[in-house]
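K.L.:
Okay, got some structures for you below.
Nothing in this text is a laboratory measurement; each read-out follows from the coordinates by a stated rule. Here the structure is a predicted model, which means the values were calculated and not measured.
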Structure 1
Amino acid sequence: MKRFLILLLAVSLVLLLITPVAFAKSDKDKPLSASDVELVKKATIKGPKAPKGKPATQAATGVLGAPCEGKKYAVVVGISDYPGTSSDLAYCDDDAQDMYDALTSLYGYKSANIRLLTDSEATFDAIRDAIADIDGKEVAGDEVLFFFSGHGAKGKANDGDRENIDESIVTHDGSNFVYIWDGQLKDWFSGFATSRIIFIFDSCLAGGMTDLKAPGRVISMACSETGLSYESSTWGNGQFTYYFVDEGMLQAEADKYDNVTGVVDVTVEEAFDYAKTNCVSQTPTVSDSFTNDLLP
């Protein structure tokens, strides 16, 4: 009996020791611990627009995939005003507004189903809650879009994946930078029922967001996993957003294929191709797991 009690006490102590660690690893809704974190700031460049070119490979096929049969939801984030002044940007809030305008004026998104978060409103908690709110509503056949324009970062994060170096989008809590790491963002979207999700990242190191890859998803990223993203008064936007959204969608410059006769119908892939064609000093990348082209 004495041996049994000693064994029971030992097991209880072990459980007490490991339970907090297990809980911390499963607590996906709080900022994650990370080491060797490096903020990679979106840069400002000057000069005229570069002449139009032609991408080596095309994402767009000119063949439409399945149309959206359900509701459309979006979380649109743009942060120009970060805590302090040394890391402020000029046009990320404009990027978010342009994306919002494209969704509501061209693609049938209802304003009530879009959470537009800019500057002081674009906190870690607000972004997390906006995604969770959609997660509680969306069903198979619906469409979800997540857009982010702001700073990126890299580091070694406890975000559940096996990467040596993780990438993040940079948010804040009103006073300090707060990082949403790629593995954490993947976790937030892991329970979504729909296989029709669009991600757009206009930030440095955006190419690292391929962790979000899954069937039915298109991830459009402003640069490579190690690259920089730029903004300029030449565009009044981030460079990638200007060509992807402003010229590509709103001005219909990316409308290469006449998908629906008599209608401006720029697909995600067409917008990406147009941005990749025109961006200078950065190389946009795409992960496309949607069958044929996705018309939002």
Structure 2
Amino acid sequence: MTPDFGDAPVPLSFSDSVNTIAKITWLFGHYDLRVYISHNGYIDVGRGSFGAALSVSSALKDYSGCVGTVGQFCDFSASSELLAGGEHRNENNVNITFANIKAFQTMIAKHGIHDLNPLSKGPIVIGNAVVVSANAVILGGVHVGNGALIAANALVRTNVEPFSVYGGVPAKKVKDRLSLDRQLVLAKVRWWDFDLVYLGNNLARLQDLAVDTTADHIYRKPTPRIVLKLLNIDKPNQHLEIMGFAEGSQLLKLSDAPAKVQHYVSQIGGRGPYNWVANVWE
């Protein structure tokens, strides 16, 4: 099939009132991203999962590295939370953090008093095609399998099985979302790994393609992640910085990217004209 979607730049028009988040979603939402949500802490999100970065809360200010990874094409409600920060050390005699006394916070950091700081449970790991419903909270260290659904208001403290529905406080498995046979077929076809143009051209028949094990599907090729620093997301003094791109653990400057990539990424800071491209790495 000859692609008729995404094989050429698509002109976009933004009004002056469109904010940074909307521009990122339009221009970068279909790319793998690394989003710094604190000065040193970041979350890796796959294509179509940018909303997950906006759901991170309580990231430790002094945390350095990855607070979580999210797969491709995940739906996050605007009111859902990934609780990437640490938990209070409730087994200690003193379990408070003195967060509202900055002088104490400075002394705690200076003297390395770790038992008064929250304890990180490790990165959150979320698979592909996951739905996180309104007001759901996922705690640090939790792994969520492909195709799972987290119900509204759930508090997820333990790992979530693939293609399952979890709900409640604390969240427990309610049921399988799909039959075991269909789960196995979806895991084999991996529709979330389809090439974006192929996916876009076949949205009308995606339900059938997702379980078609005989079709000659077109799959994506690995591409670098675009790296953004996005601070003060919900505040007027919002800060956006294009830091470059990442290949594995290596962070490279934007100037090291192909000219086509540099031009595409630079649009976010300009006033147009804007062009949407399905895969600027090709």
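K.L.:
Quick check: 20.5, 67 is what I get for Rg and Dmax of the Cα atoms in Å, calculated from one of 1, 2. Which structure matches?
P.N.:
2
K.L.:
Quick one: relative contact order in percent (Cα under 8 Å, 6 or more apart) came out at 18 when computed from one of 1, 2, so which one is it? Could you put the intermediate results ahead of the total?
P.N.:
Working: 1: 23; 2: 18.
Going label by label, the one that fits is 2.
K.L.:
Work out which structure the value -4500 belongs to, where helix-only ellipticity at 222 nm (-39500 (n - 2.57) for each DSSP H run of 4 or more, over all residues; to 500) was derived from one of 1, 2.
P.N.:
Computed on structure 2.
K.L.:
Out of 1, 2, choose the structure whose coordinates give Kirkwood radius over Cα pairs in Å, for residues 124-219 alone equal to 14.2 when calculated.
P.N.:
The structure behind it is 2.
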